[in-house]
1. Computing semi-axes √(5λ) of the Cα gyration tensor in Å gives 32, 22, 18 for which of I, II, III?
2. Name the one structure among I, II, III that helix-only ellipticity at 222 nm (-39500 (n - 2.57) for each DSSP H run of 4 or more, over all residues; to 500) of -11000 was derived from.
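FYI, it's all coordinate maths here, none of it is from the lab. Note that the structure is predicted; figures quoted are calculated from it, not measured.
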Structure I
Amino acid sequence: MNFRLKLVPDHTDFKFVKYRHIAVGISVVIMVLSVILMFTKGLNFGIDFRGGTVMEVASQQPIDIADMRSRLNGLGLGEVQLQKFGGDNNVLIRVGAHATETAQQSQAGIDKIKAELGSGIEYRRIETVGPQVSGELVWSATMAVVVSIALMFAYIWFRFEWQFGLGAVLALAHDVLATIGVFSLMQFEFNLTTIAALLTIVGYSMNDTVVVFDRIRESLRKYKKMDLGELIDLSINDTLSRTIMTSVTTLLALLALFIFGGEVISSFTFAMIFGILIGTYSSIFVAAPVLIWIGVKRDWGSIAPKGAAAKSTS
């Protein structure tokens, strides 16, 4: 007996385009709220972007975090944050950097902490980022995301047409803004691993979108007289099983990493989990419906009338 796991039945006929106005409205609200949160609540930048020192320490005995905080605050090092993770024996120590702090001063601060904590403490990780380096990292990270989206637009334009490229870029911008908005709302640490997750999300979402677009292009050539909204619904339904299966299998691996991977990679895995969910949504409800409003070529010969397509699928 052959057994095949099916998350989506064969030959589905969901009317995705019918709900495009609701979906786009939700997406616009998400993007606006994300921007508002970024400017009001801000992001909880990690050491990578703020500058400073992070130390991962462990002890054979449970650590009294209140006592440790009191002792370290008395060293005159400025802002000191302590956070337990993975049990009572493990603590993350974060020390913010001053604008004029040098590498020698950072090392002196580390030596003070080690002297204060004494023996019996294991230092599993010590990372230091200077203020100047952190500023450069902010700029580099921002440019990495912007350039990646621009290159994706160029790729889609070259492979398909500019209409497809515009739809893909809107979906990518939607995914990135939504992910950043969630990080601002929840105040999860935003660091270089989060940027790596955003770049991974961009690639994942683009791959998902390209699969849908490729099927739409094939359908445009095959069904030259079909209404554009019906054609897009047909194409999305044809690729729906692949889209859902890929997303679910990836999410299973990421959930395992998020639960058992520990504090160090939690921000990365959370960003990936949310990004895949929002990326799957945007590939179906954002990228494809954009083609209805701007029109696409029929068999690469003529542009489908925007008014007729929109009217017939309203």
Structure II
Amino acid sequence: MSRLRPAAHLFPLVLFAAAASASPFPTRDQNPLLAGFGLPMPMPARIDSSDRWSLAADFNWGSSASVQSNSRESLIVDGETRELRLSVGHGFAGRFAFQLQLPYRYTGGGSLDNFIDNWHDFFGLPQGARPSLPIDAFHIAYRRDDATLIDLRSAQSGIADLHAAAGYQWLATQNSSIAAWVDLKLPTGDADKLTGSGAADASLLVAGEHRFNERWSMFGQLALTWLGKGELLPDQQRDVAGSALLGVDVRVWRGLGFKLQLDAHTGVFDRTNLDYLGDATVLTIGGDYQFASGWLLDFGVSEDVAVETAPDVVFVVGVKRKL
């Protein structure tokens, strides 16, 4: 039960963190071993009642360097992930909306290791396993009870699992909004390439936002995800996972805002005591800028505040606008 606490502590907090005129960072845990599962991205808390289309493109570039083991298991995750996610949505009838998300994912070697080593040194952050691993290499391997279950040494990429979601505006006032969403993840990716899980997943989530004044807002989301029987470590896969996020938005100057967001989720794998395969907590810091043209630019950096439970660093960039 103790492994559920990082995510569980966020659940009651989000219920009181409803935020208008604020939007979460377009990111979730970029752990390459669970990227193909259906843990949902942040969804809008305010549905556009003007029957307009929305377009978005989000890019998450992450780096992991983790070596973990116990008496029965050993895990190496050394590499980079790059995920480009294209989204299109539309609101209709004042209270309803749908959204489609199509990701393209790369998992392999890269070029971030030296930069991240310097980043950790500058901020006094722990280096973990990085000093013992080759620079910019790629290797993901998992052994359990002397059996090798995963051993990837060459880069993998391709179209990932498609998400189709339907939303309903539960509450909408000038300063607050709450929306309920059903998100279905379809197995269009490939579990062998870490672009999918090999199964369909379904999530039920509630997103909220609240504006306290012209400068300060908060936002949050709660979700439960039912996981179909996939092909990645199927004997250890759980049937249900929970996730939550909580964030604050401060308008700094004109269209510029500062944002801080905490994401957490329960593990999708069972029968493991390795931190990287269990619950995770991730902090993203950055901001956004609203252009006069209507485009919104998000920019942020994520860190695994529960150390060794998620990628060391993820750079987040996203653009979106309503048409």
Structure III
Amino acid sequence: MVGRLEPVPLRDVWAKEARDFTTWLSNNLDILSEYLSLELTAIETEKSVGPFAADILAEDRDGFHVVIENQIEKTDHDHLGKLITYLSNLDAKTAIWITSDPRPEHVRAIEYLNEVVPEDTNFFLIQIKAFKIGGSEPAPYFNVVAGPSIEVKSRGEIKKEFAEKDQRRLEFFRQLLELSNSRTPLFKNVSPAGYQSWVNAGAGKAGLAWDYVVRRHDARVDLFLWLDAETNLKRFNILKAKKEEIESAFGEPLEWDCKENRIQHYIRSWTKIGGIEDEDQWPVIQNDLVDRMIRLEKALRPYLASLP
């Protein structure tokens, strides 16, 4: 037997927008993350911005701020203005507007913003619906009505140089990879990038990668498990069963980052010396990252070949 999807009024699921929907979304950002191919982690709800408050302040995989504005009703100019205000005042790279009923003029407004903003800044307009099958619990459905794309970015024939932060990241990774390649071949085929906060290299098996990641005031190295939910969890648990041996070989504790309902998992080591904003410390940070990467690869390598 095949069931039939039945729409459920959103107010039957979340009676109050701030109390019910925002709270639920903040605790379930992994669901939204899958629709957007982002990795979102909540930082704060009702984040103050002067006399206003952003519904949710989150961060993405690279530590960049993401603002989320919820509206379980038809879009309006007030919320569009708030979205732009929060993005600029909270130094965010991504703005997400969730609504039950997007007006065509606001869809075009979001498309226009994606055409003219810097390439590392993105706006999403998302329609939220809820459905159930028979007597099941209602389930959310997110539909991306407007968002960034190569076509949208190129439509305005925007030809911009890297923003200052992008240039700094590019130079940081150029220096880091030069140093790394002098000590280990792991990243020898990797080019530096300024539009993202990481560079990665394959770890010899599909779905595994080594990462160098730098944020504003810290940086890290990862083993990144990204294939599929079942395989990633199985691999992570196999490696964590050898935690004592791996950390002994590494020389210090590692961060074993595995979250329920998230597809990707990480085994990490952080440097607290500084990050991209601490330019006077770049040589020390870069040396520490390369040292951590060499030790991480050496500690994990004996166990990777036998992973499923």
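1. Numbers: I: 48, 21, 15; II: 32, 22, 18; III: 37, 26, 17.
It traces back to II.
2. Working: I: -21500; II: -1500; III: -11000.
Answer by label: III.
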